[in-house]
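Enquirer: Following this line, the structures themselves.
Rule-based calculations on the coordinates, nothing more; no lab input. Remember, predicted model here, so these are calculated numbers, not experimental data. Cβ atoms are built from the backbone, for glycine too; each structure is taken alone.
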Structure 1
């Protein structure tokens with residue numbers, strides 16, 4: 001496997017504080033309503049009858065996600081100008097001088113990671129804080145997490161250390177684009193695969 005930077009998300013200890021989201025927004029000077037990193041709040045379940053008694057089986061967890069810097073990015077595949085490309089380190093970037101603002105990448109991304117800038121009329125996204133990496137510092141989101149639920153590194157190394165889970169609800173099947181992410185699911189994530197689950201904060205993500 002060629003070099004591929006990736007994010008690690010420990011959903012089992014994420015509290016949904018959104019410090020990562022705020023740090024990213026501040027770092028990239030994003031306008032109101034624009035997010036490169038989003039924090040999903042998931043819940044579900046209800047009441048079940050056991051031996052004549054009604055018992056709750058509700059569940060809830062949070063999941064922080066950004067651009068997945070996919071190994072097979074659909075956004076790059078549909079870009080008509082080549083503005084979307086992968087760096088040697090596997091990070092998916094957008095050349096603002098080449099982007100024509102067609103928004104094909106935005107529509108193609110199954111993770112909703114693309115943001116259209118109304119001022120520049122171009123697509124923007126997480127660039128893995130390339131300037132911070134060049135200085136030997138972690139991405140803003142990773143550095144801001146008070147629970148240390150976020151980490152980053154070489155994908156193969158993260159997988160060797162944490163496993164290869166990518167398909168936690170509400171994310172799509174990882175086979176679609178081969179996302180460069182490793183997730184440690186919250187214990188309740190397994191319930192989301194067998195019971196009705198929903199995104200509790202759709203207006204925020």
Structure 2
């Protein structure tokens with residue numbers, strides 16, 4: 001069954017803030033980040049939004065980060081050279097991957113080698129914010145996102161293995177329009193075989209060390 005809000009345990013050391021819509025949970029982030037945010041730098045990756053018609057969440061995410069005092073550096077994987085991708089992910093304090101099409105995001109992360117770089121930085125302890133697709137892509141396999149997203153928008157992606165940073169499956173936009181029915185279908189199809197974690201637009205999954213908390 002999908003797990004109720006609360007805490008449970010994982011074994012790896014990671015610092016992850018996973019959400020559906022960052023603007024609606026930005027208030028939770030300062031306490032989670034544990035420290036002064038003003039002047040800190042964040043790599044903002046909007047790549048998942050590239051094939052999408054609706055992109056308002058990209059602008060709202062950047063605005064919410066700036067209101068917290070963060071310096072936002074946009075890194076678009078579809079156009080950035082490999083050396084810029086590597087340098088940017090390594091130098092900034094935090095990493096943020098915005099929402100959009102999960103399949104296109106994974107395709108571009110793999111194509112550029114950013115998948116390994118992001119995983120490397122997370123394992124080294126860098127704080128990661130994943131919004132919607134940016135949360136789903138961390139799961140062991142993203143095939144369940146077909147109920148949210150059009151996989152045809154990533155024609156070069158033939159393997160749906162995710163980054164495997166977490167051993168659960170974030171399900172963003174639970175109860176929220178226009179994804180309410182899509183999440184219900186995910187639960188109907190995958191509830192018995194996968195550890196689904198449902199989050200609405202006003203909730204976040206926060207991973208710190210061995211603890212996973214939903215608020």
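Enquirer: Comparing percent of Cα pairs over 28 Å apart across structures 1, 2, which is largest?
Expert: 1
Enquirer: On to the next question. For which of 1, 2 does distance in nm of label points 7 Å out along Cα→Cβ at positions 62 and 94, calculated from the coordinates, equal 1.6?
Expert: 2
Enquirer: Here is a follow-up. Could you tell me which structure in 1, 2 was used to calculate helix-only ellipticity at 222 nm (-39500 (n - 2.57) for each DSSP H run of 4 or more, over all residues; to 500) as -8500?
Expert: 2
Enquirer: Which one of 1, 2 has FRET efficiency 1/(1 + (r/R0)^6) of positions 54 and 70 (r between Cβ atoms, R0 = 35 Å, to 0.05), as calculated from the coordinates, equal to 0.90? Write down the numbers at each step before the final one.
Expert: Working: 1: 0.20; 2: 0.90.
Derived from 2, not from the others.
Enquirer: I've got another one for you. As an exercise: mean count of other Cβ atoms within 10 Å over residues 78-85, calculated from one structure in 1, 2, equals 12.8. Which structure is it? Intermediate values should be presented prior to the final figure.
Expert: Details: 1: 16.1; 2: 12.8.
Label of the source structure: 2.
Enquirer: Give the label, chosen from 1, 2, of the structure having the highest value of FRET efficiency 1/(1 + (r/R0)^6) of positions 46 and 86 (r between Cβ atoms, R0 = 35 Å, to 0.05).
Expert: 2
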